[in-house]
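Peer 1: Before anything else, here is the set of structures, which you'll find just below.
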Structure P
Amino acid sequence: MERYEDKIEKALQYLKQPSKTDARGSAPIVYLVYQPEDAIILRNIVDTFLRPKADYYGFNVHSVSMGDLIDKFINNHDYRDIWTDPSVDEAEMYNSIKQEIVNDEYFEKAIIDIQNKLSSDSQSLLVLRDVEMLHPFYMMGVIENKIYNKIQVPTLVLYPGETQGTARSFLGVYNQDGNYRSINF
């Protein structure tokens, strides 16, 4: 198995000089796929290896937690009082949150807004972490498919799961999804 540090190195090299001739497109987004049970290990590697290595390649790292985005969405939503009411069925609550996220295109808009803010710095690198927090509300593949052609800032997604070719399995429990256009490391 390839070391995570080696995957980070390859991902950063690719983001520094992305392929302009790839048939899937040329949006500067890649995935660092890691085993879900290695989440703590990866968090340490991000702090001790990714940031200095990105700095070496001339990137300014901007890390965004998908968990923080979910927290912001839930805590600022008009339905918060309903969702936090103890009498609400848990499955119903999750379904309602999921539906509101989908209807609002919340994650897509949030990531594009972040990208727009970072676009004035040509050296920005957006790192999306805590992607596992999307479960059970949303899937990273859906987000990517909706924003792929709008991605301007190099983006590294820390993705818990498994890969087979270009297909990914979120958290290693979902079926392989081959609808991603980005590259896996």
Structure Q
Amino acid sequence: MSKRLFVSVDLDGLAEDVSAVQELFEGASGLNFVDPRQAHLTLKFLGDTDEDQIPELIDELDAAVDAAGVDPFTARFGSLGVFPSLEYISVVWLGVRTGSDQLTALHEAIEDRTVEMGFDPEDHDFTPHVTLARMNHAGDKELVQETVRERDPDVGTLAVDEIRLTESVLTDDGPRYSTVESFEM
């Protein structure tokens, strides 16, 4: 049996702020919004993971947090961006104004430990972000492009003192997340 897992910093307490940013894109057809109550910053997507690997994974993530040498910090979220480009939008995201260095250090330590365990390495550079929406079709691409270019929302701050190993269960109503384990800094 396997579980679909990722490692994240959850934006607990910022759901209303994330929702307000999503409203900037109101009326843009083609966007499928993420539930703001489940907003998170993914440090590492692990994918389907055999349940037998989870105890070792927990030990390795605990060691990775120590190896990253990151103390609790405050991250500020704001600004907008897209992947892969404004011409071809698949993801609309919220950026990180402060705390990127610490998040990157955590990502790199987690990446090292999980790749050693046999998980796939990332195939792109790490950009700390929170996914706001996925674009299913380009119906209102111009509205999305204009909003990303012209708006610069400031969502607020979050005290980051832990990361989470999270299970994602895909349902007809979208993914449902639950914490498998938390790791304090």
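Peer 1: Figure out for me which of the structures P, Q the number 12.6 belongs to, where mean count of other Cβ atoms within 10 Å over residues 37-44 was derived from the coordinates.
Peer 2: Only structure P yields this read-out.
Peer 1: Matching task: -8500 is the computed value of helix-only ellipticity at 222 nm (-39500 (n - 2.57) for each DSSP H run of 4 or more, over all residues; to 500). Pick the structure from P, Q.
Peer 2: Q
Each reported figure results from applying straightforward, stated rules to the coordinates on display, with no laboratory input. Bear in mind the structure is a predicted one, so any value in this text is a computation, not a measurement. Cβ atoms are built from the backbone, for glycine too; each structure is taken alone.
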